[in-house]
Structure I
Amino acid sequence: MIAATDSPSTVAAKAATTTIPIVFMSGGDPVQLGLVASLNRPGGNVTGVTFLVATLAAKLLGLLRDLLPQAARIAVLTDPNMPVTESFVSDALAAAAAIGKQIEVLNASTGRDIDAVFAQLAQTVDALLVGPAVSFTTRRVQLVTLAAYHRVPAIYSFREAAEAGGLMSYGTNNFI
């Protein structure tokens, strides 16, 4: 059996074998990612659990708008290497258009990228929505510290950022 803890490793494992059982944990839609045929009948050798964090962009944006109704320009920080990024950004853009907000999508996948993004966004946006990414969870202290230093109100898609001192978060509970 192969246990995969993120979408990229699950996709790679599925590509490598059709006979070894694969159990995944993912933040994206496993049907959309091509991991399973359907949620109720996954089929094949792949099964697991999803937290569907990619579908929370509109909710996160709504909460940020409730907190900062005057914020006109909102940045969405994503990791372009995550399979859920495309659908998360698409949902965020649609939600922003529906409420009359401008969104600037910024990509970062390394600590150095995050530093560069914050240097840029601090002067151009009113608020920040941090999308789902394993790399952001592991760099939560850096993200929270930079948001506070640059005085950029931020909402995170994982609670660990709020526990590290971030302003607020909304997402699934991964520790049930």
Structure II
Amino acid sequence: MENHRAVPVKLRINGLERELVLAPERILLDVIREDLNLTGTKRGCDLGTCGCCTVLIDGEPRLSCLLLAKLVEGRDITTIEGVTPAQGLNPVQEAFVERGATQCGFCTPGFVLTALGLLRKNPQPRREEIQQAISGNLCRCTGYVKIVEAIELAARRWPSPREVGHGGSG
């Protein structure tokens, strides 16, 4: 069925400008997964309680299941696909692998993006700050200990306050 209310929307995702025609009520999660085929962003609860759909909007972790795509037009959107440099993994991803913090991996993109948002603002967070930052992300496998340890390891290795992402450095 054709949507006569569809509007043009320009989104900047992982450093690339994308022009789409969308129904105004389309949520960002659906646009990312269905229209752009960036399936690293996971659909979990659809209620904003699990964190699986976390993306960065202007560097801040946000739940894409709660955002209308039209409302993030012109903002910088980063999905998990946009944080892996060409030469390998970024420091947070490396730490998650080394500490065995991935388990089944379903929640991992949300945790990685949440950790990146935290480390960009606070490169040397205390354990309590890490726990607070990830409190909106749910994991059924790890018990969170390895996730917190991975973020602590990433913080120790954090390259500098510069941006890490868009397939770039760090």
Quiz prompt | Answer label among I, II for the case where semi-axes √(5λ) of the Cα gyration tensor in Å, for residues 89-144 alone, calculated from the coordinates, equals 17, 13, 10 | solution = II
Practice problem: For structures I, II, calculate relative contact order in percent (Cα under 8 Å, 6 or more apart) and state which one comes out highest. | Solution: II
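So mean count of other Cβ atoms within 10 Å over residues 97-104, computed for just one structure, reads 13.5; which one of I, II is that? Can you show the working numbers first?
Details: I: 13.5; II: 16.5.
Computing mean count of other Cβ atoms within 10 Å over residues 97-104 on every structure in I, II gives 13.5 only for I.
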Quiz item: Can you say which of I, II returns 15, 37, 31, 14, 3 when P(r) over Cα pairs in 10 Å bins from 0, in percent, for residues 25-120 alone is computed?
Solution: I
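Computing helix-only ellipticity at 222 nm (-39500 (n - 2.57) for each DSSP H run of 4 or more, over all residues; to 500) gives -7500 for which of I, II?
Of the structures listed, the value fits II.
Throughout, read-outs are computed from the coordinates displayed, never taken from laboratory work. All values reported here derive from a predicted model rather than from experimental measurement. Cβ atoms are built from the backbone, for glycine too; each structure is taken alone.
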